[in-house]
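Got some structures for you, see below.
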Structure P
Amino acid sequence: MWRGERCLFERLDFELGPQQLALLVGANGSGKTTLLRILAGLGLPTAGSVTWRGVAMNELATEQRAEVAYRGHLEALKRDLTVVENLEFHATLWGREQSFEQVLEELKLAHVAHMRARYLSAGQRRRAALAMLHLSGAKLWLLDEPTTNLDSEGRAVLVDWTRRHVADGGLAVVATHQPDEFAARGALMIEL
């Protein structure tokens, strides 16, 4: 993959199956975000292809697209909606009726559940975005530096959720500067 005159990575070839975790590591600017965006179908590779269940990412049907969740640097929160309203909005997009109380408790967001996202701290916004990820029902999680702005308790919840997601048959690709937090037996390490 090229960015301008600079090759970020090339000849990258890997496959993930159910119950697998891949950790993307590398210096800032090495291409981790670029690779995640390509894996999510938000960008095209300069060569090669990315597929989900045998279909090119940019050709996925709506129901197949719903199996892939990308969480980048931005939280995807509507700033004028409360935390609960944001969760309800996304649940409606997914066509799922859900209860949010347990997730809000686990993330220590219950006390701000009815606060507008614009008034949340950076850590609370990140936790709300992770609640949306957890409730999405997606099989493939693509996470770009997901522990940013999280305290140790929030990081522990995220790591636990990721491990449970993978153990339950899901897949995850996590770009991180702290691979030891997520590392598990059998994790695929991809260094850029």
Structure Q
Amino acid sequence: MLTRPKHLPAPERRVATIEAVVALAADHNPSEITTTVIAKAMGLTQGALFKHFPSKDDLLKAVMDWVGDTLMARLDKAVAGVASPLTALEKLFVAHVEFVVKHPGVPRLVFGDLQRGQQTAARRAVQALLRRYGERVSALLAAANTRGELDEGIDIKAAVVLFIGTIQGLVMQSLISGDMTRIRRDAPKVFAIYRRGIEKARA
């Protein structure tokens, strides 16, 4: 049971509920994580949850917003002060992987929402995150290109798609294998191949 003190200020209760959903998703099918399950895991009543989230969709939207803010903050910290944009890109890649290892329920929640088939507030939050993420990767690649770190003729947009798709592929394979730590072992070798594909050859 993910028990917390029953009397928390509203902002702390909201965060605690979001973290409970992410933790539950690591071991549960997201479609089975009902408000009843969440409340029981937290040692609360459903009524207590509904004081902060009028519906499950509102809660899922808040979860995805938390994912976006938490992930981007981690990425900002990882690349802060790194002079080489290409090295910063590698640190961003590793930081993203570590985020997934720490919060294995996140990709399950994202993929679970995609299976619902309709446009939801949670899905729009994920789409907004992907745009922000893509812009960050694109900026680093453009900076690397300006510094002469990239091979001539590299298509920046395609390189962004490949970067994001590489992480998504690693995540999917880890989910299928049932071992989320696998992504940590595979990521450095996979990024090395990605980097060789875009980096300017040394004379």
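For which of the structures P, Q does the calculation of mean count of other Cβ atoms within 10 Å over residues 55-62 return 12.1?
Answer by label: P.
Comparing P, Q, where is Kirkwood radius over Cα pairs in Å highest?
Q
Starting from the value -9500: which structure in P, Q was helix-only ellipticity at 222 nm (-39500 (n - 2.57) for each DSSP H run of 4 or more, over all residues; to 500) calculated from?
Going label by label, the one that fits is P.
If relative contact order in percent (Cα under 8 Å, 6 or more apart) comes out at 37 when worked out from the coordinates, which of P, Q was used?
That value comes from structure P.
Using the calculated result 33 for percent of Cα pairs over 17 Å apart, for residues 111-150 alone, pick out the matching structure from P, Q.
Computed on structure P.
Each reported figure results from applying straightforward, stated rules to the coordinates on display, with no laboratory input. Since the model is a prediction, treat every value here as computed from it, not as a measurement. Cβ atoms are built from the backbone, for glycine too; each structure is taken alone.
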